[in-house]
Structure I
């Protein structure tokens, strides 16, 4: 995720006028362009979405996925707009038809090489401050999920591995079996890594420097 025009500060009113061909998030008024997700990212996102959607059928809470705007401070500066990979909202009054205004009840972010530090540190702070009651960070490489539960204004963390079943704290009775989420992702991840390394080696052999290689790899969603 690349920082754009960091000397400027924007609000949601600016954000909705931008070109739809590029996805952005606003963090404290700073615009960040978002890379397209990888195949592995999409597989995991889809599985989580399906499990949550099946559980919520006929219930008041709803599950959504990116791209869909969440305005974490819509009632104040309105300068934080994020697009979580998967999220659940139980308060119908937070919807305005185009965005969610306020904190979702559950947010799930899936790590990738372009967003790891961003999601672990920056969004953790934003979600805690906004009052997101449950926040998951999914690590496809390690096949683990870190779950953060909001208690007395602070997050309490638990780790879950690929053989575990996660009880969803904000959805009574909902459980996510990680064996179903990660069962066919390891081979896919290894294949993608092999392809990535072959591309990088080929570019190095043709005299392309590391800075140019990084830009090229980001542009092709590695």
Structure II
């Protein structure tokens, strides 16, 4: 109800063309996905094949995808979603993932990197969870949440060394995941440590395989 009222009182504008109606219009979605990210998500080398990896990086996940680099429109869209309470953008971001990822096996289960509880309280929602649920709805795939946070550490502003150390201890698995292939969703891939150790926790708990997908790739400046 509140979201519907806000649409009337303060309607969304497309972050690129300013058209009223959505935080990203259909034409501007096409502009983003028509220029696919063609590098290894992990090391940024030119990737080999269509699994998203270069072939040299050793990762616990078998396939990886990212919509694009975190700059300009994609950066503004993510910032509005995460820091300006634009909850409706979850559907837009899920739509971008849908247009980026290939057809997945019908037995894939969608899941996500759980957000730390303090950020959920600040925003009123778990941003990665909403994107994952919307994507699963579009693809008609199940969405589950076997991962939970074992620590309260925040990665925003942390160094690469600290991010890796935090991620190693960050996750535990709440349910048995034997023989399931998961698509693990997050909003941003920076050092890759969060998705790496989230995927590793699922593999260690018995997952058959893990794929990862993120909205944006950014370097740690």
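Read-outs: derived from the displayed coordinates by stated rules, not from any lab. Given the structure is predicted, the values throughout are model-derived calculations rather than measurements. Cβ atoms are built from the backbone, for glycine too; each structure is taken alone.
Can you tell which of I, II yields -11000 when helix-only ellipticity at 222 nm (-39500 (n - 2.57) for each DSSP H run of 4 or more, over all residues; to 500) is derived from it? Numbers along the way, then the final one.
Values: I: -8500; II: -11000.
Attributed to the structure labelled II.
Which of I, II yields 7, 31, 35, 20, 6, 1 for P(r) over Cα pairs in 10 Å bins from 0, in percent, as computed?
Details: I: 7, 31, 35, 20, 6, 1; II: 8, 34, 39, 17, 3, 0.
Checking each candidate, the match is I.
Quick one: relative contact order in percent (Cα under 8 Å, 6 or more apart) came out at 15 when computed from one of I, II, so which one is it? Walk me through the numbers before you get to the answer.
Details: I: 15; II: 21.
Derived from the structure labelled I.
Comparing mean count of other Cβ atoms within 10 Å over residues 32-39 across I, II, which structure shows the greatest value? Walk me through the numbers on the way to the answer.
Values: I: 16.4; II: 13.4.
Sorting by mean count of other Cβ atoms within 10 Å over residues 32-39 in descending order puts I first.
Kindly point out which one of I, II the value 0.7 was derived from, the read-out being distance in nm of label points 7 Å out along Cα→Cβ at positions 168 and 200.
On the way: I: 3.6; II: 0.7.
It traces back to II.
Of the structures labelled I, II, one was used to calculate percent of Cα pairs over 16 Å apart, for residues 80-135 alone, giving 40. Name it.
Working: I: 40; II: 46.
Answer for the origin of the read-out: I.
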